[in-house]
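Quick heads-up: structures coming right below.
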Structure 1
Amino acid sequence: MAMMAKHQAVKKIFDQIATKYDLIDTIISLGLDQHWRRVLVSSLGLREGMRCLDCGAGSGKVTELIYFRCGGCDVTALDITDSMFNPELKKYVKFVVSPAESLPFPDASFDRVSSAFLTRNLADIDRYFAEVYRVLRPGGVFVNMDIYNPTRPVISEFFSLYFYRFVPFFGNRATGSKNYTYLANTVKYFHRPSVISQKLADRGFSVEATDLFFGAVYLHRSVKPEGRG
């Protein structure tokens with residue numbers, strides 16, 4: 001019941017900010033969000049013929065990059081709501097509405113799985129990582145990117161002022177809601193990157209973490225070992 005309530009709350013928030021989310025996301029990231037997404041997609045190591053899954057697809061920015069980077073790939077996008085996803089993309093990729101903690105796919109279905117700015121909003125991150133591991137083929141790659149609290153003193157102070165004061169004020173004013181207070185708090189109370197690395201390793205992945213922006217944005221590239229079901 002708690003997980004279902006969390007899913008409903010998150011869906012409601014993103015339904016409410018759907019039309020302005022991309023613009024505000026670009027503004028508050030100082031225009032760097034799409035660069036980070038390109039780094040994520042490059043880290044996937046795409047090849048023609050691969051089956052790819054983009055979880056927490058949102059408006060489809062990562063999905064679109066995957067599709068155009070690998071025209072011969074079979075691409076599926078998944079999100080808890082369809083209110084944000086670019087309808088034009090549905091002509092080229094499959095779109096599935098589902099919580100990320102319950103992926104509606106058979107075991108070993110995909111060669112690559114991606115998620116950007118998703119994990120902070122999950123009800124059960126360990127279950128999500130278990131599901132990703134399950135649907136990945138042996139040797140498959142999972143690349144996850146999210147925002148974190150930087151730990152370096154000066155950067156941490158600036159980040160706190162910017163992300164916990166300016167971002168909620170600007171986002172809430174722009175959307176006429178208090179949803180950006182929630183989104184800022186998901187970062188404040190989220191795990192450290194090292195904890196995410198450990199969770200992925202505990203699940204069975206071989207993990208490499210990369211700092212993309214002074215400790216505030218991390219990319220985890222995880223490989224499912226060959227010979228694992």
Structure 2
Amino acid sequence: MSQTAQLYDNLRAAILTLEIAPGERISERGLEARFHASRTPVRAALSRLEREGLILHEGRSWTVTPIDLDEIASLAELRGVLEPAAVRFAVERADAAALAEVRSHLDALRPTPDQQAGIRMGSTFHLDLAALGGNRFVTDAIGDALTRLERTRWIEVRTPEARDAAWDEHSAVLDAVQAGDADRAAELLAAHVAGTNDRLIAWIAQERRRLRGAGMAIIGATDRTSTTH
């Protein structure tokens with residue numbers, strides 16, 4: 001792996017796990033010292049993370065993108081449109097072997113041991129399901145949305161009970177796909193996306209002051225209700 005790729009992976013992981021907090025300023029020289037890297041790969045990694053929406057470039061400074069409640073709501077709307085459509089494609093196009101592989105991936109994470117495994121389970125399941133539909137543009141758009149949400153998705157899986165509930169909802173969607181019931185699969189997936197978003201927004205709103213006190217920048221004050229119910 002190249003130095004740029006390694007640096008990108010390490011820095012991205014630090015941002016997504018909140019080791020580097022939303023709103024925190026990043027200096028190129030600080031990254032050079034922290035990761036023992038030269039200026040060129042540092043700038044290349046930062047530019048890539050900027051394209052992903054994880055950091056902002058303002059003049060000569062870089063800042064980790066704040067958690068934006070309005071962006072979270074917009075991404076939920078996007079997922080609420082794309083993911084039910086993708087699961088309908090999956091019912092039409094996926095063969096039994098491909099569905100069995102997705103089931104195997106899901107079953108391997110029951111019970112889900114921790115938050116990181118829970119986030120990995122969710123991302124893998126949603127991307128696997130989208131890929132079964134055979135439209136890479138839809139899959140890429142869903143993947144981008146999940147990346148932008150990853151810093152807050154730990155809230156969805158912060159307790160064993162929440163991880164079990166997420167697994168059960170994923171399993172029910174897959175049951176419907178394997179049964180060839182596109183309407184049921186789309187309905188369940190839309191409800192899952194909407195419910196996840198509603199719980200996320202409510203929890204952040206409730207804990208906003210405490211999270212800010214912990215150094216996390218949170219912006220936006222959305223009052224939109226979910227349109228995917």
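Only the coordinates and a few stated rules stand behind these numbers; no lab work does. For clarity, every value in this text was computed on a predicted model and none was experimentally measured. Cβ atoms are built from the backbone, for glycine too; each structure is taken alone.
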Legend entry - log10 I(q)/I(0) by the Debye sum over Cα atoms at q = 0.09, 0.16 Å⁻¹ from the coordinates reads -0.41, -1.15; which among 1, 2: 2
Legend entry - Computed 27 for relative contact order in percent (Cα under 8 Å, 6 or more apart) - originating structure among 1, 2: 2
Inset, instruction - For the read-out helix-only ellipticity at 222 nm (-39500 (n - 2.57) for each DSSP H run of 4 or more, over all residues; to 500), a value of -22500 was computed from one structure; give its label from 1, 2. - result: 2
Inset, instruction - Looking at FRET efficiency 1/(1 + (r/R0)^6) of positions 63 and 151 (r between Cβ atoms, R0 = 35 Å, to 0.05), point out which structure of 1, 2 has the largest value. - result: 2
Legend entry - Origin of the value 18.0, where mean count of other Cβ atoms within 10 Å over residues 95-102 was derived from one of 1, 2: 1
Legend entry - Read-out FRET efficiency 1/(1 + (r/R0)^6) of positions 39 and 119 (r between Cβ atoms, R0 = 35 Å, to 0.05), computed value 0.65, structure in 1, 2: 2
